[in-house]
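These are the structures, in structure tokens.
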Structure 1
Amino acid sequence: MAGRDDYSVPALPRPYTMHLHGILPRAAVVLGVLSLTLGALAAGHSASCCSKLSNLLPKAVYYPGADAAASNGGDPSISFTALNTHRWSNTSILNPACILRPTSAADLGSAVSHLATAKCPFAVKSGGHTPVPGANDIDGGVSIDLSGLAQTVYLPSSGGDVVRLGVGATWQMAYDALVVPHGIGFPGGLCGTTGVGGVALGGGQSVFQPKVGWVMDNVVEYEMVLATGEVVVVNAGTRGDLFKALKGGGLAANFGIVTRVDVKAFPLPGGKVWGGALIMPVTDAIKSQTLQAITAYTALNNEDTDAATQVLMTYGSNGVSVIEIALFNGAGEANSTAMQPIMAMSNYNVAGVGQWGSTTLDALIKGFDPAQPWGLRDLGATVTFVNDDATIRAVQNVTDAVYETIKHIPNLNYVFIYTPQPQVTNSYSAAAGGNMLGLAGTTVDRVVVLLVPSWEDPQYDAAVVQALQNWTTQVQAVTQALGKADGFQYANFASSFQKPLCTYGRDNVDFMKSMAAKYDPGAVFQTLAPGGFKVANAC
């Protein structure tokens, strides 16, 4: 039988050993020079891309360290730094070679045609709320900022009122401009500082979701720029296949860059709704009551569709931990059926959010925003499970245990959000032409959970990512053990290590890939705009 020494590697002859020692340093030098050369070539290509864009659209291109667009007649109040750092999370801020800020779809089309022809890497930002690195910014390439496409217009019609929104607008801009002045409501972002584009393409949870479905199921038309630079309209009657694919698959510019959306509106006299928030300390008893109330609420929401809620728990680095239950009723009812399990809870402190009680939709949403401060480092991950009391408690136990592993991080705020998804929310998509989520026709109530810690120091990024991965793995394990696992991953909440598009089902993935091939046969948006959840890498 062979002994350990029989497997030892024989020593190299001395001359060969010395020769290797001479080769390795030279090889390292060659590789280093090659790396620098490739980097210089890439930088040179990016500079060329930006230079040609400046010639094409001189008022729309901004460079680091200079306000080039302003010097060419652009808006002097806008700078490269202001545009590049206007992102909810600092984790998403990268270093583009230049920023393009078009103010019309036609100008964007001209730019996209150039980028495609010159094979220039680029990224696209609507509101800048995703924390995923690379999803809306790029190192060395062209960062397209859509904040110049921010129209908010009410279009009354006998065929059905709509609001026409540029994707560079935020939902708060839309609410402020349209709700009270016109006495209308429409489904939009729960957080007012989110951009119109991401919400209307990724799904879109709103205070009206139980009543009318996902925001994207209320979109009647998209305008978008294709890889050729052509500006097209997309609706149920024109490019109907693409219209369906955009709803859930249009994130990350998978088929082109959407520039505006038309969303159904409905009468909301005076913009009046009922809403506010319950703010409570985190104790074992209150936490238990809250979880029980979420389960009961989710089931009742199928009948009481005027109600909506979202529950946030925050474990603060300052030792203060709170539970915030945001409540809403579109019919103006203060204690409707679904809300009764929540309103019946004891030991809560009522905190006005905008106004507790009767308020307006725009004021209510604006009041929720302080719960999501800008300028920190944030990353999130998501899981979904079938609504069940034992399961939500098991998920909470995992969430609490993972917190213990990273609570040492300075200035950590450990935030997790429960969003009820009663089955009724997915009953509207078929009549709207369908979407990509794969949930239509399902008959279970779900709860979507987002874990989204915030902190300040980049040295802890890896620790947070590891904690998020541990959390998703452990939650999936406990929900599967209880028979309540649900594979759905909401893309607007997902982490870079997750595959949300894959959870929408094989048929939908194949359909999205076919739409990408049909409308972008050169794969411009799959290769030159690499960030975000791409259909090419869905599974």
Structure 2
Amino acid sequence: MRSSGSLGGVLFPRLRLARPRGGPLLLFLPDADAPAAAVQAWLPAGSLTEDEGREGLAHFLEHMIFKGSRRLAVGELAARAEEAGGDVNAYTLNEATYYHLACLPGGVERCLDALVESLWWPQFDAAEVARERGVILAEIRRTEDQPEQRLQQELYRRAFGSGHPFGRPILGTRRSVSRLDRHALRRYHRLCYHPARTVLVLAGPISEKPIIRLLQNRLAELDGGWSAVAASFPRAVPPPSSRGPRSFSLRGGSSLAYMELAFAVPSFAHPDAPALDVLSMLLGSGDSSRLYKRLCVDRPLMHDVSSDVFFSPGPGLLFMGGVAEPRRAVWAAAEMLQTASDLLREHPPTAEEMERVRTLFWTDLEFRRESTPGRARLAGYFQLLAGDARFAERYLDRLLRVSREEVLSAGARCLMPEGLTAGVYFPDRTNGAGDARAFREAIRRGLAPLRGGGKALLSSNGEKRRPSSPPKEARSRIRTAARARESRSPHEFRLFRGVRLVVLPGGEARVFALRAAFLGGQR
């Protein structure tokens, strides 16, 4: 049994790795009692691996993987998943593309075979490329009509720089996508979809030996046209190209104003990352957060407000943002910054707030672990981008031990004026309320307490600092992680007045679902 002082093994207690010669890294997450299996492929294809002027290549390629291969017709990959009682989809991120397929246990090998067939031998038929280009251009036009999307894309461009991979749109631009052809797609595919660069995650009721044998047979069919695997690939994330503070305003069709304020933060591997995660939740996670109470309850300036962190293998951003009436947006922007300053300098987080955040993190983790695809997604992401799936466990271990002092210190280092990018999206007609100059002045006002190196208020109430430890719920989960599983068969109990209670124990996560059914209806 593991010690209660470590969270090692909680996420992936039975994780096993394998790599067929010249092939992908395989992550097995066996769970014989899971009702379904998950098959995921993670590849280093995103804006990080695109050259300037080739924006949208990774996303375009993601679309083409579903458009036929040497043995599969257009749409047959999705049909295979549906025949096995599941589905398949894909997403392109800044640093990666991942394909996720869920199916019933009996269909794992057939679905995996279809997935690697599609990933390694796509057709790039000229007619399908032209058809999909039109689909993507329509997708780009839709995002241009969405205030939140326009604001966030412009904020990323300003924060990182237009030439930075994270400053370029994942979908690409109308111009770049219009220029991409089947030859560009094929070259990019050979670079980023090399089998040896792929991470395959298989979770649920799976058999490892048949899967490895299947992949060995498919690898033997590969030709020699693949690009050699470079030791420096994937590319390192460069630093942002400029320093702040920066502010900008946009206008468009909307009845409300949208705001986003983002501070530059380090990578997820930096020692400050867990404390910044906690800071973000203290500021803007839920109705008990500082931002919500101040801007939606105490001073109703905003309809909604929240905070989040974008972490990557390189630089990231800590966001605060939300929606307000145009006439209140400028005041709300200053109040968001002053709320962050107040947390760091005047009213540090209480013990109750810290415990609430730990509980929220633990609850979120349990809901992720509840599903087989959720566990597979965590393992695949961190294996590809951190080089180790168990980094997720170490990160969680650090996060649950973050102290108030660490939150204040990390916040003082990162919430600095030179790291800020602030943007607002005003409606076209605001009768003078959407004033870009007033927004800049509000940002300047809100930043005033954060200037000058920002010494955070540490131990202001004279309490002695005690060594931090995981919350009781976390320690309880660790102690029970290695226990033998109880029977998974249903148990039925008769209660008063004929009520039947059916209990189905089991599952990896410490969450439960409750359903009640009654006779009735139209019959």
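Here are some notes:
- Which entry (1, 2) yields the derived value 24.7 for Kirkwood radius over Cα pairs in Å: 1
- Here mean count of other Cβ atoms within 10 Å over residues 162-169 is compared for structures 1, 2. The highest value is that of 1.
- Mean count of other Cβ atoms within 10 Å over residues 202-209 from the coordinates reads 26.0; which among 1, 2: 1
- When mean count of other Cβ atoms within 10 Å over residues 58-65 is calculated for each of 1, 2, the greatest value falls to 2.
- For mean count of other Cβ atoms within 10 Å over residues 154-161 computed as 11.0, the structure of 1, 2 it came from: 1
- Here the criterion is relative contact order in percent (Cα under 8 Å, 6 or more apart), and among 1, 2 the highest value is seen for 2.
- For distance in nm of label points 7 Å out along Cα→Cβ at positions 394 and 442 computed as 1.7, the structure of 1, 2 it came from: 1
Readers should treat all values here as calculations from the given coordinates under stated rules, not as data from a laboratory. As the structure is a prediction and not an experimental result, all values here were calculated from the model. Cβ atoms are built from the backbone, for glycine too; each structure is taken alone.
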